[in-house]
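Take a look at these structures.
Just so it is clear, none of the values below were taken in a lab; they were calculated from the coordinates. Keep in mind that what you see is a predicted model, and the values were worked out from it rather than measured.
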Structure I
Amino acid sequence: MSSPVWFITAASSGFGRAIAFEALRRGHKVIATARNSLKLTELKAAGAAVMDLDVTSDDSTLAAKLSEANAIYGKITHVVNAAGYILVGAIEEASQKEVFDHYNTNVFGCFNIARAAVPYLRAAAAANKNSNTNVALANFGSLGSWHSGAGVAHYCSTKFAVTGLTEGLREELGPFGIDVCVVEPGYTRTGFLSADEKGNDHRVMTERVLDVYGGTAAAKARELMAAVDGNQPGNVEKCAKAIVDVLTREGGKKVPVRLVTGSDCVEVVRNKCDETLRLVSEWEDVSSSVMY
């Protein structure tokens, strides 16, 4: 069997790091990337190739990076878009730059990597027609892909967008033999909600805080993030094992368009579907009244 070759963004922490280690444990090849590859020393010691990569770079830079990555092992079979962070604050509180930066990483970063990686995935899929190794692209959505709320609407909207992007990519790339999936985790115990005194964290607060939101759900979201940090019920190592299983078709099942991880996220999805069906039924007469 031909060994999978993983290209993983944001591999210095969280899901990216856990998936990289899980793939290495299975004897797979891993190209781990981060904005600063010095943060990838443990992965490098474990056998990963490491690279500096910023998902917000321009097209020519990313094209060169993917070409360089593909040359390491002669192919790339699995791409994981794990880069992202959460912006916390009311919509009115966030500046235009804060929102742009958020989308630039969480959404445009996924577009950027997919655009640069697809030619290599297509080539790998063509070469793998007679092998047992599949080819896959995975983006990271969230529980927030299904349910938004006060104080986290920016983040959740980026994850809604990533899910929409993934659905479209799946139809575009399916004819070439490329599996496309969005991973939608529930609350998982990583450093995602952690903050440090230098501000180098995945939880970014809007610089502006308006007194008018004091005591509202938008303000409470700031407190909730700190309270949840370190107490998330999801286990990132178990998630990584499940993700690698699914993306390599372990067990023979096809890669789904969505992979929900965490019983908390399963509950959110069920509730959202039930609420949406009730809403559609309640307003169906109005919805149907506008047709020719």
Structure II
Amino acid sequence: MRFDLTDIRVFLSVVECGSLTQGARSMHLALASVSERIAGMEAALGAALLERNRRGVRPTAAGEALVRHGRSIVDQVEQMRGELRTYATGLKGRIRLLSNTAAMAAFLPPRLCRFLAAHPDLSIDLEERPSLESVQALVDRRADLGILSDVTDFGPLQTHLIASDQLVVIASRSHRLAGHTSVAFAELFAEPIVGMADTALTIHLAERAARLGRQLDYRIELRNPEHIAMHVEAGVGVSILSEVLARTLRRDLAIVPLEEAWARRQLYLCARDFSALTPHAHLLVQQMLEGTP
């Protein structure tokens, strides 16, 4: 039984995508080539690695074992390459970083800017994920580092506290909430909401609303924070954002903290094992920890 590194990467991509077609696309390979590689792996092993169904594919018991070992092998190869890059010239390194909405909005941009300017040979694959998803991705070695809030169970991950975060409601100055010193989350179910589209925060708020048997009334969801502020100032609705982000908005808005304990969060830099990170990931950790609490 002989699998090469490309075979393993292809198989992991298919499992993570849940589809041969999507796995092939993510690897920039033809579907026929991916199918042939996996068929060859199954023939060499003498057992099926994938179960096919109408919604895609999922690993068999043998496939799950290959996923565990394959991720470990790929991770070790990446660590080896990272260490060897420190002795080479002209080679580039990549760091896989996951982040929740709060850090993406305000904490990360200036730090990543300084880091990338100081290390021109390094690049960062940055992806916004809900904290719960980031935990599993880090455990599975699908990312090097993650920035998560303390509302999540970190499980086996190692952590460093890096920042504090408060969720707030932003409203127009004429809105009934504008004079409040704080507001309960339940009060917002009667309000039209201007949301931040496709963010981890949206998922988090939906989960909190579902615990109360309710849901937020989104009139519109936008990607640009300044566009959100424009709609809020015009009286379209209120919005829920990180306080750090809210205070960067160039609009005359009321900023009212959410009073629930879960709205006051700590942000942590997390890794499966900080001592096992590649040298360039260690450099990013040092940057992130500068000036932290």
Structure III
Amino acid sequence: MHTTLISAHELQQLIAGGQPLRILDCTHELMNPGAGLVQFETEHIPGSIHVHLEHHLSDKVGTDRASGSRHPLPSRATFAARMGALGLGSHMQAVVLDRQAIATSGRLWWMLKWCGHDAVAVLDGGLAAWKAAGGAVESGPGATPTPAAFELREPLVHTVSTAEIAAAIGRPAMTLVDARAGARFRGETEPLDPVAGHIPGALNRPFSDNAAPDGRFKPAAELRAEFERLLAGRDPSTVVHHCGSGVSAVPNLIAMEIAGLGRAKLYPGSWSEWCNTPGMPMAQG
């Protein structure tokens, strides 16, 4: 079972061995939500299915949301039903990928863990690594899934709410790590949310810092050294990751796990929920 990363070669071996698996391609462009499907239909791993951030991994119109933000989490039950409809069964290995430094496939990795499905791994390096390893690609619509039974189990990851963060600001029991680009963190620009800035006391590590030039995650030792410099003596077990809407924070969470620093918590509401909540303090610089 692969639970964090899987290489292109390992995926090829699973396919050749006939292991039950589902390849889920989460390619998405934040500023152009329709572009991801176009990229997927241009070329993708044979047999893979496109998973849309807005339609499958968020719930903007439902009444049973599990978080706020620009990309609210659906309830676990709603999400489980969506995964079953996409043909992912509880007995299957899930492999997730995208073309944006795992910004969106990390979200799916985390959500499957949230539903208790441990057999999910990110394709390290994404489609580029697959092609570099000689993997075949095809164009057109993805595979038509046969619905499967996806069973909800105890969560393997944990969340933190706006209220919990507000109560912990300034205390050593919680270390906030913001995954947005530096200019957005500092409040110099804000293209998506109504207020620019960050949660007071948060540290900044852009999610793209986890990737090597070839798009794969940096080596574990390098990631560990970088996070230790960022945390500067703070306990890794106190870390809570967030970003703009709870999506691109997950690569930092995965990177800490690769680095051997444990599985941190996620604030799924992130800055978009925080800055829309009356009375919350905000900082710039």
Can you spot which of I, II, III the value 21.5 was calculated from, given it is Kirkwood radius over Cα pairs in Å? II
With P(r) over Cα pairs in 10 Å bins from 0, in percent, for residues 21-172 alone derived from the coordinates and found to be 9, 27, 32, 22, 9, 1, 0, which of I, II, III does the value describe? II
Which structure, out of I, II, III, was P(r) over Cα pairs in 10 Å bins from 0, in percent, for residues 181-220 alone derived from, given a value of 29, 59, 12? II
